[in-house]
Structure P
Amino acid sequence: MSTRERWGWGEHENEDVQRGNRGRMEEGTAERAQAERLRTPAVEAARSHIRETDETTIADMLELVVVPAPSFGEAERGASMRERFRRLGLADVVVDEIGNVLARLPGSGALAGDTAPVLVAAHLDTVFPADTPIRVRREHGRIHAPGIADNCRGLAAVLAIARAMLYAGVRPAAPLVFVADVGEEGVGDLRGVKHLFREDSPWRAARAFISVDGTGVRRIVTRGVGSRRLRITVEGAGGHSWADWGVPNPVNALGIGICELARISPPRQPRTVLTVGRVSGGTSVNSIPDSAWLELDLRSEAGEPLHDLEARSRRIFSQATSEANARRRRGTPALGLTIDLIGDRPTGETASGSAIVRAARAATRAVGETAELVSSSTDANAAMALGIPAIAIGAGGEAGGTHTLDEWYSNEKGPEGVERVLLAILGVTGLA
């Protein structure tokens, strides 16, 4: 059975100001109209169910967080999500070739010939190794555990939304597919969603993509911060620090390059940054290293400055290696340079006036908050880069210590955050 068959979806400043004011008024009117369209008994019942079952959502977070899920090692947590999807009664629950777990809301289908699906995803992986001890503790209204907010909150919110829609009988007009995807975090390099949207994938026809990631009730990610991550390795003969002095030193070559990187002033608009994240080399204090390496993280809100920065970084380390070689003792072997691309997150943007952003803004207003449109690096990058309308949105609550062993979650406006995601989804799918 094919994927399509399985899922069932074949002038003057004053005038400028006035136009801007009119645009904002029209936008606000549209948001209110959309919110009003979603005030149906079924949707209100689903919202009530989210609030009434909030303890179940928290319980899901606590059960999922103790299941190890490092990037490239998400199978156990993926199996847990697959079983949870099945127990809820979702349809066509499958695990794809690389470990993404997909499930369809029963009864979701096309109306008026509109067959494009909406994908709602939360990533499975964390930044922590599989052997990281996960000790959950509650303290001063907070739940402390590595990965509790990023992204066990997102996974639990997806389950809560599916549970509420099934309970209340909410039928979206467009097909709705939930995804628990692999490989969102650093070394994962968005591999789960990149696989979803690979060149021959039918999911490229998606109507929209919503990433449920982390916490909060205001932020809407509409601009994908792209990144290029390089591993730069310099290799040589190495030797004794006294007897072989004059043999070129790979650490020296990297040091010259790092000093040049520190002199770069990247553009502020669009925001562009660079970071040397890791450096290593050598075996002892009295040895000339035979190799050294560093990892470089380059980020930007736009593609052109990102690739310009990468090209400049490559030139810097090529020149640095040449400089170190020029200083070597006659007759000693030269250093070699290798630059490997170890991460590539595309840039992208979803227009602030697009239907998916209007839906998310209306949902934010409906829970009593004001939306903030921001830039970030999330699963939504991959969809944005292909022109698929996409956003990332938090699932309520507050968090801190993200990507540390003392990561914490507190449930302030937790249910409201899940309601917001539900309303944003339905604002895109429409109601049958």
Structure Q
Amino acid sequence: MASRSISFMTLALAFYAAVLQPSCAAESGPPIKVGAVLPFSGGVELYGRQARLGLDLAAKDINAAGGILGRPVEVIYSDDKTRPEAAADAMHLLVEKQGVIAVVGPITSRNLNALVPLAESSKTPLLYATNYEGGKCSRYLFSFGAVPNQELGQLLPYMTQAYGNTYFLLGADRVWPHQMFDIAQPLIEKLGGKVVGTKYTLGTETDFSPLIKEVAASGAKVLLFALKGDGMDFIRQADDAGLLKDITVAFLGLSEVDLGIFRGKGQNMVTVVPTVAASDDPSVKAFVAKARAAAEPGVAVSNYVMTHYNTLIALKAAAEKAGKLDKEAIIDAMAGLTIPSPTGPVALGQNHHTAMNMFIAVTQGTELVQVRALGQITPQPGCSLAGR
């Protein structure tokens, strides 16, 4: 065990050495501006704040190491209010008025749909660090989060083997749940399973008992769950009603930042994530400790922190590979780039989606606990840049 600990510590030190190495070239000039279009109001601001924590950490580390090409990084934040129109307005102002070199964000799929055309028309890199349904390949979009084969493709075989092959699909009546469930249905059938019910809701109910009874009556062994925001109260009510004794929740997009909402309910729910904050890996522990030190007391640290941190690390590496602060040159340099991360190498493929290590985890107390390390999973984004 001693040699294994030494090996882990060596990897942790190598990670921070790679992040903090001085800029390979130097330019004089004002700060390099990076825009961030994130939700700080409108219902999913928990995730916006996690993204900001990751970006602030990355900017601090980069600037401590001499910046990018000798110039400091400045992140300019704009609230997208969880609405596509506000997201589009924010990106327009960041690009046209602030002159940002790139934009990080947003969180929701609806807002992503609004920003990709703007990234293309303004020829500005858009760095997206949230798990999503895939299907978007653009020269100007880079995805640092998981796509369905990295999440659903790992979660469903595990759930079918461990808990049963009958599924009830419950999600918000929004873009991401609809598209994820469209992908899940044939995967479940291929595994020999069956979908016995599907329901979409706005998640604004105060009393979820009719929906809980519908799920219970279906006889499903697995509840595939894609409901965020106010709808998270479903879990507390379902637990109180005894539903979770008979069905296991496979939770899409679950992270540590969500767990406080459950108030101790919803134990042993299963998810797939790119990092687990409670990991014993020294490089993860070091990163989480640094994030907690920078955050307000009691703030959880989730995979959203790490994936958004990775966006600026990749931007630094691409700019220094290109040797200049030019958007097109940075895009060319970022495709095919591999950067370090707390959980191991993160590789951006030619379709601008990310191969990374993934983990099966379950809710225990106020934490996610790792069940299985899945290794590096290559993304299958459902689209290609070939011929574009």
Structure R
Amino acid sequence: MTQATLNEVSLAEEPSPVPGVSRNVFVLSLVSFAADVSSEMLYPVLPIFLTTTLGAPVSLVGMIEGIAEGTAGTSKVASGWLSDRLPRRLPLVMAGYGLSALGKLLLAVAFVWPQALLARFCDRLGKGTRTAPRDALIADSSVAGARGRAFGFHRGLDTVGAVVGPLLGLALVASLGEGRLRLVFLLAVLPALLSVVLVRLARERVRAPTPQSGERMHIDLTGAPAGYWLFLGVSFLFAFGNSSDAFLLLRAQDLGLGLAAVVLAYAVYNATYALLSFPAGVVADRLGPRPVLAGGFLVFGAVYLGFTAAKGGAAVWPLFAAYGVVMALTDGVGRAVVSDLAPADRKGTFLGLYHTVLGMTAVVASVLAGVLWDQVGPAAPFALGAATGLGAALLLGASSIPIGRRDLTTA
């Protein structure tokens, strides 16, 4: 299809192999699948690599992961704002996937924890660079009122990569031995490079660039409805107790699971997440996002309460599966809510702000979780998460401020 023809056709109308999902959403979902295979080959063994191979204490793991996620978060609002100003979003998306591939390579050659911190910084800077522009492009490539479906499909296929990745990583660790984790990290660069190639298949309408002078040079956060700010506040409360998933993996190990079992439990979490993301998006489009999101926050509180009280490894399996339900109900649906509530000409900016708030909160949550683990006990971070999850569910459920199209039509 030529660019002239593309400019005449809505991105949301281009067909794909999946009914109700546009071609662009399908392509970007494949890109995320490849990138997540790469990331998740490493993620389940990363805390063990940091603590065992590099000798970092758990509190330092919290700091590294907090800084890494904070880097992703703080760069998202700038990247989203820039993508609104440029005629195309795709160059930022491509650059982000390229930086993440470089981060994987740097991790493979890390021999002390500062090198690992640099690698994670680079990886997460790539994530921050690509996320808001990619999500804005997904919103541009889907029909209003069906964005829960679009984001649900994207998060679902992304998370299929998070099932394949750990299993592939586990197979490599089993065949190569735990002493050769660096080689596993090096092999993980290959699917990361594939994601960079695949993103070139995405298409985009060239937009008129935003004027470069006057008051538009600053990040404009005006014009969003009250529902956006309500949801941002609720998401902040939820994120404050939702520390890095590295602590879930360390907790599973603390409860008696070996490396292979930890990776398999993580695969169970991602399989549940992948299977339910698309249906959760469809339900949110039909019933409205509020009950879906409130249910997700409520289940999160219950899951973290379970990790607080768990006494043995048998409890890990159902808790990880339930945590997959949480992410299916909250991740894609949350992005769809922000996309619907953001001003049409600044979707990248407001998606970036949403991700930045979550990312900065992740810094505090992860560092605090590491301190609580070391100073109070392994169950302490999960007690905090249980409280914030239940609080977020109550706050969202009690508010009457509209956060979705169904709220507006029934108000």
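A short reminder: the numbers here are calculations on the coordinates, not readings from a lab. This is a predicted model, so every value here is computed, not measured. Cβ atoms are built from the backbone, for glycine too; each structure is taken alone.
Given a computed value of 20.3, 63 for Rg and Dmax of the Cα atoms in Å, which structure among P, Q, R does it belong to?
Working through the options, I get structure R.
For which of the structures P, Q, R does the calculation of distance in nm of label points 7 Å out along Cα→Cβ at positions 169 and 225 return 4.0?
Details: P: 4.6; Q: 1.8; R: 4.0.
Working through the options, I get structure R.
With log10 I(q)/I(0) by the Debye sum over Cα atoms at q = 0.16, 0.18, 0.21 Å⁻¹, for residues 161-312 alone derived from the coordinates and found to be -1.04, -1.17, -1.33, which of P, Q, R does the value describe? All intermediate terms of the calculation are to be shown ahead of the outcome.
Values: P: -1.04, -1.17, -1.33; Q: -0.94, -1.11, -1.33; R: -1.18, -1.25, -1.34.
Structure P accounts for this read-out.
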